[in-house]
Structure formats: C-alpha cells, structure tokens
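**Student:** Below are structures written as structure tokens.
Nothing in this text is a laboratory measurement; each read-out follows from the coordinates by a stated rule. Here the structure is a predicted model, which is why all the values come from computation and not from measurement. Cβ atoms are built from the backbone, for glycine too; each structure is taken alone.
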Structure P
Amino acid sequence: MNAADAALNIRTATEDDFGFLAAHDPHITIVMLRAKVAAGEILLALVGDEAVGFLRWGWFWDNTPFMNLLFVVDSWRGQGVGARLTAHWEARMAQNGAEFVLTSTLANETAQHFYRRQGYQDIGGFVLPGEPLELLLYKALRPL
C-alpha cells in the first residue's frame, strides 16, 4: 500500500507522538522538541495509527515560515507522503497570512530535487566551516 492508496491523515503532533518524533529527530534537543510540539510546530503524517512522517518548522527572521525538517519513514519514501506534508504545511502557512515560505538543504543531498519538484526555487546559500553549501530555497504562496 502507498500513500496514494492509503488514507493519509495529517495533523498537528501532540505529546502522545513524542516517542516517534524523538526516535527520528536527532537534530534538536529533547527540550527543544518538546517546545516545538507544545508550540504546534510539527505536523505528523499517519496511515491508520502508524506514524509515517513529520514536518517540523520554525520562523526565519521571527516572521517567515521556515521548514526545518521533513522526515518520511524509509518504507514510505517516494509515495507522496513528503509532498502531502509539504502541501499541507504550505496551505496552513498561507491561511495564516504568509506570502512565502523557506527551507534549506545541503547541496550534496538529493532533497534539493524534491523541493524543486514542489515548486521551490534556489535563492542563495551559505557555507559553514567544514560543511558543503547549504542551499536556501523559496516558494511563493500567492502571486507576487
């Protein structure tokens, strides 16, 4: 079964989802992860009762939605879960008045191709010492 065939449900993550999130998000501290859940800044994708992915975001310049992490369980990758999570998040951000959203990915990661297929455009980048280029990507949510 894939996401196109399955009833994929997307909702805001709750404290009950913390075990799944903590197991799959080594990028932030447990304290920060709990704060993100409490702030409602994580969307969870489920098929039935099974969590299959999540999207975590924050705020660039404290006013611009910035997707920090998009994660899909290996067995569900390539089946539309990431695209549906991203579209759901973008719609929510647009409803809240955002004119555009941002994300980033390393230039040596294949995620850049996924984001471009979702309509994101490269708008710059930066290099941290010892790291590859971090690409900054932009997507307008309404016509300019």
Structure Q
Amino acid sequence: MSSHPLNWRCLPFDALHARTLYALLQLRTEVFVMEQTCVFQDMDGADAQCFHLLGERDGELLAYARLVPAGLKFTEASIGRVVTLPAARGGGLGHVLVRESVQALQGLWGVQPIRIGAQARLQAFYQQHGFVPDGPIYIEDGIDHIEMVRAD
C-alpha cells in the first residue's frame, strides 16, 4: 500500500456516481456480510438521507463511513457503516476514518453530541475518540453492540 495520504470526499447520496456507489456498497458487503459472516440488510433505506465519507487513494476506496443526520437512526446525529478495506488495515486508517467522520459531521451539522451503535468488541477503539458507553450491550444481526455517545 502506498503511504501518501488519502483523498477524502463527503457527498450527499444524490452526488454519488454509480461507480462510487457500487464501490462503497461492495466494501460494506465485503466486510459486514462476508468477513463478519453476517446476513443482514445493509441497504436499509437510510442511505439517500445520509452523507457518505469516502477515503480514496489512486481511485480505490480504502475507507468509508455513513454520516446520519439527527432524528434518522437516533435522536442525535450518528456515524455508521464505519469500514476500512481489509488489505489497508494495520496502519491506523480506522482512527483516521473516525477523526475524519467526526470532523465532517460537525462541518455539516455543527458541533453536537454524536451517538453510534458500535460493535461491543470495538468499545476501546471508539473510547479513544471520546465516545463513552451509554446503555447495555444488545444483539444486532447476531453481533454484540453497544450504544456510545460523544458529548461534543
């Protein structure tokens, strides 16, 4: 993998070109369905109302997150479908993605609390970005999750 930085784009659904949409759905499916062996409906009807943060290098999508407006998934704004290409992992890209996601969300809708439905095994990862557990562990699509909130 090349070491030069990623190009970040944050786009509303209607600005996604077909190839970009295909790439982000392919990445989400590769990780959330195939790698995690989890059969679930990834295309949940919310994408059209969200912004899509894309981290690309040399035309390849390496990192992605969905920025969800307040009131759609939770009362608060949210970050979801946080995913990195398996081949690009191990160099801190996930941390860069979360930082970019928080910054992009705040740029869109202002500084505010952010609530996520995190995989429980990633609690410590998200805590490094200011998210704190807020509620019990629950099962979603066969995987332990926990809601976490970042105060600002």
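**Student:** For distance in nm of label points 7 Å out along Cα→Cβ at positions 63 and 119, which of P, Q scores largest?
**Tutor:** Of structures P, Q, the maximum of distance in nm of label points 7 Å out along Cα→Cβ at positions 63 and 119 occurs in P.
**Student:** Same structure again: Determine which structure produced the value 33, 24, 17 for Cα extents along the principal axes in Å, for residues 79-134 alone, calculated from the coordinates; the candidates are P, Q.
**Tutor:** Q
**Student:** Out of P, Q, choose the structure whose coordinates give distance in nm of label points 7 Å out along Cα→Cβ at positions 15 and 127 equal to 4.6 when calculated.
**Tutor:** Of the structures listed, the value fits P.
**Student:** Further question: Given a value of 2.6 for distance in nm of label points 7 Å out along Cα→Cβ at positions 87 and 103, calculated from one of P, Q, which structure does it belong to?
**Tutor:** Only one of P, Q returns 2.6 for distance in nm of label points 7 Å out along Cα→Cβ at positions 87 and 103, namely Q.
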